[in-house]
Structure 1
Amino acid sequence: MKLVLATQNKGKIREIKSILSGLKIHISNLASFKKNIKLKETGKTLEENALQKAEQVYRLTKLPSLADDSGLEVVYLKGKPGVRSSRFAGEKATYLDNNLKLLKLLKNVPYQKRKAQFRCVMAFKLNENKVKTFEGKMTGCIATERKGNRGFGYDPVFYIPNLKKTFAQLSLRQKNKISHRAKALHKVKKYLQELIKE
């Protein structure tokens, strides 16, 4: 089976390929087909965006596609940044811009009110008629400063209390055991294993 990842985010590609390794699947990404293609994300929810991206890539490549949309939901901010996580500090915001805006909004907010969760929705489009979504969640809280230099996005500020570390302080192997994306991807992997058997 051939599978196209509906992302050009190198961090996501690395995590997805790592978890889906071992399957008899040839994984490629958009760069193999068209350079600098900008996928539209106009959905109001993570689910809508993931489905939208999977659909666009399937139309472009005519191959099974896997799309992800992930968001950070902070309780104190009533679920924000949520679906706008990657554009939290503006349309052309960098990871650092988004991190700094979040830390500024939570400045002086006590630890017990800094609860947050990462949520990931994966959409897998097999063919014209078959599309399926998978969800994964990871709870934690927002640190008071950035820590660690691994990962991407909000990883340096997402703190896991029982590990006493942020996502950015974990190795890819450690992160792929517990993250929201890993949880969704393990469900995807199980589904793909069944498909390959058929």
Structure 2
Amino acid sequence: MKNTETKIILSYKPNTTSLRDVARICGTDHHRVKRVLEANGVVIVKAKSKPFSEDHRRKIGEKSKGRKTNLGKKMPKSSLYKNMAAHIRFDVTSEWLSGFSDIEKLKFLNSAITRRGGRFDLSTTDYVEYIEKFYDDCQFNDLYFSWLISQKNKWLRPTIDHINPRANGGENAIENLQFLTWFENRAKCDMTQEEWNTVKANIKDYLI
């Protein structure tokens, strides 16, 4: 083992020294420290935060003098729509987004179509159709407002379901999407809507 690697391993004290501490001691960078520790099977435990010294507190106070803060101020609603338009992956304008007055509901609908794992890799045209359909959709709104009233009970959270499941060849076409509670969506699993309706009609047969 190289001398530097040995020094890194000996200098690291879980829960006491941080990776950056070790990097300073060994004259290297914290990325290398992490690689060396992991390669040698050392479990990395985040070091406890060190208290600020009085000198550090004084310097922070001096730098903060006269600094303006937005604490307690609300961002204008028009700015919220502009911010949303700048961050979502679809080519829509803030003016179009502002046509939907409940911005929190709009944020929720945006969060429901995550692209993680390629699950909802929609085009801008699909996105526009999606928002225009579900923003005023009765089933979605019943679930959404019931979830809010429940203080965001996780079992009641509205989630997107494929009416014809993807495991059965169902696609992301808007007409194949609906919102169900998290609980019902998990229970429906890979059943078609017809199969799930049959189960729900005979639900007692499936319970102890």
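Worth a mention:
- Distance in nm of label points 7 Å out along Cα→Cβ at positions 80 and 112 derived as 2.5 - corresponding label from 1, 2: 1
- Value 20.9, calculated as mean projected area of the Cα convex hull in nm², assigned to which of 1, 2: 2
- Which entry (1, 2) yields the derived value -14000 for helix-only ellipticity at 222 nm (-39500 (n - 2.57) for each DSSP H run of 4 or more, over all residues; to 500): 2
- Structure responsible for 19, with relative contact order in percent (Cα under 8 Å, 6 or more apart) calculated and labels 1, 2 on offer: 1
- Test item: distance in nm of label points 7 Å out along Cα→Cβ at positions 40 and 184 calculated as 5.7, pick one of 1, 2: 2
Read-outs: derived from the displayed coordinates by stated rules, not from any lab. Because the structure is predicted, anything quoted here is derived from the model rather than measured. Cβ atoms are built from the backbone, for glycine too; each structure is taken alone.
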